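Alright, structures below, take your time with them.
Here, each number is a calculation from the coordinates, and none is a lab measurement. All figures in this text were calculated on a predicted structure; none of them were measured in a lab. Cβ atoms are built from the backbone, for glycine too; each structure is taken alone.
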Structure 1
Amino acid sequence: MVTTLESLRTLLASRLPEGTSALEIKELCCHAAGVERSRYLSSLKESFEIDPRELEDCIARMSQGEPIAYILGQWDFMDYTFTVDRRALIPRDDSVAVIYTAVECLRISDRSKTIRLLDLCCGSGVLGISLALKLRDAGFKCELTLADISDEALSLTAENARKLEVEARIVKVDALSNEPDVGSFEAIICNPPYIRRGDIEGLDPSVRDYEPMLALDGGPDGLIFYRAVSENFKKCISRGGFLIFEVGYDQSREVCDIVRGCGYGDVGVRKDLSGIERVVWARR
C-alpha cells in the first residue's frame, strides 16, 4: 500500500474513534510510514509504503481503547523518548512539574558534591532518569536509585536507563514498608498510586483496562502511600533534603497536611502545565 502522509492522516481521522487527538493521529502516521516526527509536516505530500496489515492492527487496537503509547511501544517525556508498555504507567505531561520542582529545590546544592537521588514508585523510570539527565546537563553529579515493588516495572526501568545511558542502582522496594533500607538521599521524588479505590471503576477504559492496577490503587482515600512514605522514608532523606510528591488533582491540601504532620518544613505546592496543583514538596 502506497499513500501520502496527508492521505493517511485523512484515512485515520475517518477510521479511528471519535475523540482521537491530532497528536495521536500524527504519532500513528509517523509510526506506520517510518517517518521521524520532526519531519511530519514537511513530509505530508510525500508517498510512503505502508504495511496494511500492521495499520489495520493499530486501528483495531485503538478502536478497542488501547492507548497509542502502548501500541507504539514508546512515548516522549520532556526531551527524551522512553520505552513504554503495560509493565508501567504511560508518562504524562502532568509529571513535568515534578522535574521542574526538583531542579529548583536542588539548584542550591554544591556542584562539587554528588546528589543522591531516589525515584520511589519509579514505574518505567521516567522521572528519575529525566531528572538525572537534567541535573547532569546543569553540571551536577548525581547518583540515581530507581525503586519499585513491581519486578516487571523494574525490568522496564532497566531498559530505559540503558537506552538513555543513565547509570542507576535499581532495587525492589515496598513504598509502604515500615523499615525501608535503601540509603540516604538529598531528594526523594515519588509519583505513587493515588487513585481512590472507589474511583477506579469510573476511570477512562484506556487507563482502567490497560495500565497496571498496582500503579493506580491508592487505597480507600487515595492517600495511603503519602502517609507511609512521608513517615517511614523520612529517615532516608539527609537533613536539609527534599521529599517531592506528584499528587492527584484534588489532593494537594491533604498531602501538605500529611507532610507537615510528619515534621517536615518549608512545605510548598507547584502547579502543572494545566494550572492544577500537581506537586507537593517539603524539606526535612
Structure 2
Amino acid sequence: MSTLRAWLTDPSPTSRRQARLGQSYLAWLRIRRNRLAMAGLVIVGLLLLVAAFAPLIAPHDPLVQDLSRRLLPPGTPGNLLGTDDFGRDILSRILYGARITLYIIALVAVTAPVLGLLIGTVAGYFGGWVDAVLMRITDIFLAFPRLILALALVAVLGPGIGNAVLAIALTAWPPYARIARAETLTVRNSDYIAAVRLQGAGAGRIIWGHIVPMCLPSVIIRVTLDMAGVILIAAGLGFLGLGVQPPMPEWGLMISSGRKFLFEQWWVATMPGLAIFLVSLGFNLLGDGLRDVLDPRSAGK
C-alpha cells in the first residue's frame, strides 16, 4: 500500500497514466479532508445505493393500495413512515422515488451540460458573429426563470417524465454555455493552442481535444451544484401534475397528493419533502467540495 501511495505521489511521474492517477489521488485526499463534502458524498452514495437496491430494501410494493390501512402514522408496525391516503407504504414509495429522481438527474446531466459546453466552446473559439448569435440565444433563455420556462415547455409538450426531462434540459444549458465560453476565451490565444494550430489541427480537433478538457472542471462543478435545482424543478413539475404521472412514486407528486392532509396527517407530505431536502443538501455539499478541489484558483489554498 505504501508503495502504491509513493507511486501516486511521485513528483516526477514517468507516464501520462501515472500523472493522471496521481492528480486524482491528490484530489481525493483534498476532498477527504473536507467533512461537509464527505457528508455530501455519503448522501449521494446512499441515493445511488437506494435507487439500485430499492426492490430489495422496500418492505412493500409502492403501487399496491390497501384502503384498510390508509393514513396510518409513522411507527406503525410494518409501515415505518406511515401510509398515504390510499394505504400505500410511504417508505417504499420514497425508496422507489429515488430511482425516478436519479433517472431525471442522470438524463439532465448528460444532455444540458453537453449542449451548453458545445455552444459555449464554439462561441468562444470562433468569436465574431458566431459568438454574437449563440450568446444572444443564450441570453433569451437566461431571461426567463427556469421553472417558468420549464412549465411553459411542459405545457406545450404535454405531461410525462420524458417531456419533463426534456424541458429541464432545455432550460438548464445556458449557464454551462456561459462558463464554457468564458473558459474558452482565456485559452484560445494561448501558446499551446497556437502550436497545435501550426501543426495543422482543425477547429474541431482543437475545440474537442484541447479546449473542452480545460472547460470540464468548471462544468463538472456547476453540474453538481445544479443538481439540487434540477431535483426541485422536477419535484415542482410533479407537484403541479405536469411531470411524472400517478401512480408513480415521485417525490413532488407525493407532496402534492399529501398537501390536503398537511395539518392532521402531516407525514404524508413531510416525508417526501425531507427526502428532497436531504438529497438537495447532499449535492450542494458535494458541489462545494468539488469546487475547492477542481478549481485551480482555490487548489492551493
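Tell me which structure, out of 1, 2, gives 4.7 once distance in nm of label points 7 Å out along Cα→Cβ at positions 48 and 256 is calculated. Only structure 1 yields this read-out.
Where is distance in nm of label points 7 Å out along Cα→Cβ at positions 168 and 232 largest, in which of 1, 2? Could the numbers behind the result be given before it?
Values: 1: 2.1; 2: 1.4.
Comparing 1, 2 by distance in nm of label points 7 Å out along Cα→Cβ at positions 168 and 232, the maximum is at 1.
Quick check on the output: -10000 is helix-only ellipticity at 222 nm (-39500 (n - 2.57) for each DSSP H run of 4 or more, over all residues; to 500), derived from one of 1, 2. Which one produced it? Here the read-out was taken from 1.
When mean count of other Cβ atoms within 10 Å over residues 120-127 is calculated, the result is 28.1; to which of the structures 1, 2 does this value belong?
1
The maximum of Cα Rg over 2.2 N^0.38 Å, for residues 152-191 alone over structures 1, 2, that is, the highest value, falls on 2. So relative contact order in percent (Cα under 8 Å, 6 or more apart), computed for just one structure, reads 15; which one of 1, 2 is that? The structure behind it is 1.
A value of 42 for percent of Cα pairs over 31 Å apart, calculated from one of 1, 2, originates in structure 2. Suppose you compute FRET efficiency 1/(1 + (r/R0)^6) of positions 24 and 176 (r between Cβ atoms, R0 = 41 Å, to 0.05) for every structure in 1, 2: which one lands on 0.70? Attributed to the structure labelled 1. Out of 1, 2, which one gives 35, 16, 12 for semi-axes √(5λ) of the Cα gyration tensor in Å, for residues 8-127 alone as computed from the coordinates? Only one of 1, 2 returns 35, 16, 12 for semi-axes √(5λ) of the Cα gyration tensor in Å, for residues 8-127 alone, namely 1.
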